[in-house]
1. The value 19 for relative contact order in percent (Cα under 8 Å, 6 or more apart) was derived from one model only; which of 1, 2 is it?
2. For mean count of other Cβ atoms within 10 Å over residues 49-56, the calculated result is 15.8, so let me know which of 1, 2 that is.
3. Given a value of 1.00 for FRET efficiency 1/(1 + (r/R0)^6) of positions 129 and 201 (r between Cβ atoms, R0 = 30 Å, to 0.05), point me to the structure among 1, 2 it was derived from.
4. Thinking of 1, 2, which structure, once P(r) over Cα pairs in 5 Å bins from 0, in percent is computed, gives back 1, 6, 12, 16, 18, 17, 13, 9, 5, 3, 1, 0, 0, 0?
5. Which structure, out of 1, 2, was semi-axes √(5λ) of the Cα gyration tensor in Å, for residues 41-168 alone calculated from, if the result is 29, 17, 14?
6. Of the structures labelled 1, 2, which one yields 19.6 when mean count of other Cβ atoms within 10 Å over residues 89-96 is computed from its coordinates?
7. As an exercise: distance in nm of label points 7 Å out along Cα→Cβ at positions 185 and 209, calculated from one structure in 1, 2, equals 3.2. Which structure is it?
8. Given a value of -12500 for helix-only ellipticity at 222 nm (-39500 (n - 2.57) for each DSSP H run of 4 or more, over all residues; to 500), calculated from one of 1, 2, which structure does it belong to?
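FYI, it's all coordinate maths here, none of it is from the lab. All values reported here derive from a predicted model rather than from experimental measurement. Cβ atoms are built from the backbone, for glycine too; each structure is taken alone.
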Structure 1
Amino acid sequence: MRAATVVASAALAAAVSLVGPGADAGGRWAPAATATIHPGTMMYTEGSQCTANFVYTDSANRVYVGYAAHCAGTGSSTDTDGCSTKSLPLGTKVTFREGGNPADEGTKVGSGRLVYSSWLTMQRLHTRGANTCAYNDLALVRVAARDVSQVNPSVPFWGGPTGIDTDGTAAGDQVFTYGNSSLRGGAEPLAPHTGVSLGDQAADGGWSHPLYTVTPGIPGDSGSGFLSADGKAIGVLSTLGLAPLPASNNIGDLAHELAWARQHSGLKGLRLVPGTEPFSGLG
């Protein structure tokens, strides 16, 4: 057990130390004001809509957008165990869209392919850890080469991320997110949310952070990213809490999820890309 803990800690340190520059490659990223693929973009997977969290890259300079692994799941909305719930296969097409609503998926602005799913990977490795199975909920979509020029890594309204949070949250800590559920009809003013942490639970082993936001995350917001008070990426929206804290949300810890992906995804040099726009909690 101790050896496994040491290995996991080393992997976590490696993951959070490798954060790529946001404005690298001489203006590689599209301007934030005109980019159509970014954190907060609607993502559709065989009709199921979720929200992009952050942008990632690797040592080959490929570009990925993250969302929740359960967004490609084929079980019911109550099937949240990533070690047993079935999922669509790697290679599944995912489209990036804007202006989606319950009656129409909106305008397609790009596409990509599912290249990593924590759920599929845990099942392949026969993972059994309760916290890992419950909270490791991250998937990556590789952006099609023709659409990379439309990507910017900044979170709309808030800016950032400025890096990766590694010390969790305490009760009352402020958090920021941009949830873009199609149930809101694509109304961008309703997407930015603020909230507060309810305090981490020791039993979760750092894998999850319960919180309240105004208003709470709803279906379609799943996968969206959360930022700390200094703009660091904390986690990925995973579930809506019903008990014992109604209308709360649970986010999976991104530092843990990314460390796990770096160990098992096969994507060499996988890292978060910080935003090109400065973070401001004032929006």
Structure 2
Amino acid sequence: MERKKAVVTGASRGIGKGIARCLAREGYDLAISYATKQVEAQELASELQEKYGGKCFCFQASLEQEGAGVELLEKSVEALGGLDLLVNNAGVTKFENILDLTPKIFDLLFHLDFKNYIMMMQAAARYMVKNKVRGNLINITSSRGERAYAGDFLYGGLKAGLNRAIQSIALDLAPYGIRVNNVAPGAIRVRDKQELAAQKRTDFWDDLGKKIPLERCGVPEDIGEAVTFLASEKASYITGATLRIDGGLILPGMPEHVVPGEDSNGWSKAHSQFAEEVLGKTV
């Protein structure tokens, strides 16, 4: 039986790494991309090939640059010899108060977290239509696309835009048997304790996990399992959907922000460097 072929962007660590592991276990040959973590990507490729016996190609791609995503897809399809699944995962999480937003930050998030997803879906869909592949396009969005937080109008707004966009894209591609869905993670532990300690960064996931209805933060493999399900025949009647994987995080009344000493309701106040400079204080 011929192995299926998938492209996963941003797979050198975190959620993308969890997705790649789950897909390799299910028998996919993979092409994964990385921005700067070449060693980590190559180590993952070696791990997957040794454990599951399939192919795993690594490609560097700065996906915020115009045309980089389409070029990555073309290289990946050539290396794999085909394409059954595209997983758009690479992105950047950055929060900005509207008073402090710069054009540079806007362009970075717009290109990497929205435009690149759309252009890679278009390129993948064109290949699938031309070659009569009844494939899958899956995007990793965020539970923040469904709920407003201070300082999150841009990142969360772009994720919300993707949730709406794929509904129309699913209608466009349904006649060709191509399914289009999103997976929206909540709080996912993308760094282990050892990595955080080495970087002298605060480990907030344990405290946050205690406040989530299912009493833990997610792990990358939770998202990987959702992706493998949506790409499988078990989900053959699902398209245009956004599957939220968050342990109940954003159910009504559930706060996300957890900082000792701040308001117990869990919602952070909006901080603006601009307002602090002109008013002399933080509102």
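1. Values: 1: 25; 2: 19.
Source structure: 2.
2. On the way: 1: 27.6; 2: 15.8.
This value belongs to structure 2.
3. Working: 1: 1.00; 2: 0.10.
It was calculated from structure 1.
4. Numbers: 1: 1, 6, 14, 19, 21, 18, 12, 5, 1, 0, 0; 2: 1, 6, 12, 16, 18, 17, 13, 9, 5, 3, 1, 0, 0, 0.
That value comes from structure 2.
5. Values: 1: 24, 19, 15; 2: 29, 17, 14.
Corresponding structure: 2.
6. On the way: 1: 16.9; 2: 19.6.
Considering all the candidates, the number was obtained from 2.
7. Values: 1: 3.2; 2: 1.5.
This figure was derived from 1.
8. Working: 1: -4500; 2: -12500.
Of the structures listed, the value fits 2.
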